[in-house]
Structure I
Amino acid sequence: MKILVIEDEAHMRDSMVQSLKQEQYVVETAVDFDSALEKLGVYDYDCILLDINLPGGSGLQLLEELKKLQKTEGVIIVSARDSVDDRIQGLELGADDYLPKPFHMAELHARVKSILRRRKFEGHNVQTLQNLQIDLDSHTATVAGQDLALNRKEFDVLLYLVANKDRLVSKTALAEHVWGDYIDQADNYEFIYSQIKNLRKKLKDHAAEVEVQAVYGIGYKLVTV
């Protein structure tokens, strides 16, 4: 799952990023209004953690821009401004939650997981597709009750495909979602082919009732068999 942290205060931003990465999320950052607006216009995220006070503009303005762009990311406002007016305005503009600073990272994780479950998986921690089962909390997958041994990126690829089952996912979207900012440093998509190849083999070896189908030159989709 891919998260964008929009926060100008370096210590808070670094703490959030480090903590979220320990939870196996792909995390990107923006430090001001303009850099955040640029990323929101180009990339898609599962969840956005949004400060209100930003150099160059307001987080509330970014919420308005998200509406104009018809984006569907879950948004948690994370701000020291805990006034009722700010909270109401943020929720009315489309934010899903409001977490006042200071806060414990455990609470941030709980809020993020709640958003992801609600937005992507209809509120469920465990996703089942035929005989494949994925546990979002433990980051594990099983086929017919047998453990499916996946590395972190294979799991992320599978989870993204499950979240978009029967939907064609482009190679670019998959790369950006699973590898985040680092995709800009890649010369080609060979690393994706490798992960998909390994994932396909493991699903087949475990007699999974789903498979990753390739659409030549475009991308992939997860289908039942």
Structure II
Amino acid sequence: MGETITIKTEDGQFAAYVARPEKVPGRSQTPAVVVIQEIFGVNAVMRDTCDELAAAGFLAVCPDLFWRIEPGIDITDQSEAEWKKAFELYNAFDVEAGVKDIAATIDQVRAMGEVNGKVGAVGFCLGGLLAFLTATRTDSDASVAYYGVGIEKNLIESEKQAHPLLMHIAEEDQFVPKEAQALILATLKNHPQIEIHTYPGRDHAFARKGGEHYDEADAKLAGGRTLAFFQQHLEA
């Protein structure tokens, strides 16, 4: 289902995985979703996420946001060596540049003839923070943040947010302390463009299939909420 395209920016170009939905008679255009990676690069989990979104009727694109450090990262969470590599990449990653790369991806995808002009974004872990910043800094039509790390340090960004954002928070997230969760909820609970769901008993990455903390029931619940959110804001 997937293929690779090239995203062009002022700083250079990078690859992105693309999954396209099946063509539907009478419909020439579809909404799109930019899938924002975890710290493991554009790996099988991210490609599968794109494929699932494509099966639901969206054109899904996962850009290689580590291209400035090391292009083509594709690792898992299954070994100590891979975790070490992932955190090295995370620590070297430039968040500001990453958001600009996401904005460039949104612009290029929106201009595709097969896209209806609506482009959303969904991110996980590091991508959860980036999805939050995508909602505040870009013209993404709808964004979804799964267990974003570091959002509590960027809450002032929400003051300029004009587009819808859905957030999934794991209540036992080892990377987002209870104090950070409380601050996020207290600051954002009345924001007119933000919808937040918390998941009792769940740890970080509860929606990552094959991961240590994967929970099928809550992953399905969060996934259903995400799909409904995108259908509401991108298909209209």
Structure III
Amino acid sequence: MIELLDLQQTLHAFAACNDDDEVYASFGWVHATDDDLLQARFWLPADEDAAFDDAGEVPEAMQARGLSACLEPATFADVLDVQKRQRPLSSLQDYAEALAYYAEYDAFLQVDGVEQALGEADAAEQVAARAAGVGPGIFAAFELTLAACASGQIKGAAQRVAQLLDIPVGEALARCRALPVLLGEALDRRRAQAIKDDFEAIGATVQVRGYKPFPWMDVPVLR
């Protein structure tokens, strides 16, 4: 039997994706029971063929479990993202309200104190979220810093820094001699892992700071 998810598990399934493209590739639709979203159960079929039968309806077996079509995955992710940008430290209840509002009105819920629905929280809220280890979007984000490099590997590290930051090699060499060097902020998991692996291949030490998508989640880590 297909396991149904609660709202928190559903948000975690989206947060486990690398980016919007992976959301599109991972889920065919979001189906949910007709309850308050904090009490509802969700199904994330792998593709649209699984999500709907030949008549374009939710499969009978899933209808029997109280499921109906809720939102397209991309729209579901957009609602989470808009809520997150308006209130970076939103609670599960906040996300439930934002999703319910969109499902009913086909519009994003505007948070009090934000000028427009697609606006962002003020600087103080964004700083508070960062201090709490919460990143800017609904996917894991990473900050990488080149922290140490053996003298014999400085040239190789500088070449990598120059290419990564699009700066002259001479400037990169000076930065590598003066360590630390910020290699990137708000990087997605795949990009961060690739950069870390590239520098560690020459023996350099890369410090990683992970930022979680939602306040209640664990801080993400790289391999």
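Bear in mind that the values in this text are calculations on the coordinates, not laboratory data. As the structure is a prediction and not an experimental result, all values here were calculated from the model.
Here semi-axes √(5λ) of the Cα gyration tensor in Å, for residues 29-84 alone has been calculated and equals 24, 13, 6, so which of I, II, III was it run on? Derived from II, not from the others. Going by Kirkwood radius over Cα pairs in Å, which of structures I, II, III comes out largest? Checked I, II, III; max of Kirkwood radius over Cα pairs in Å sits with III.
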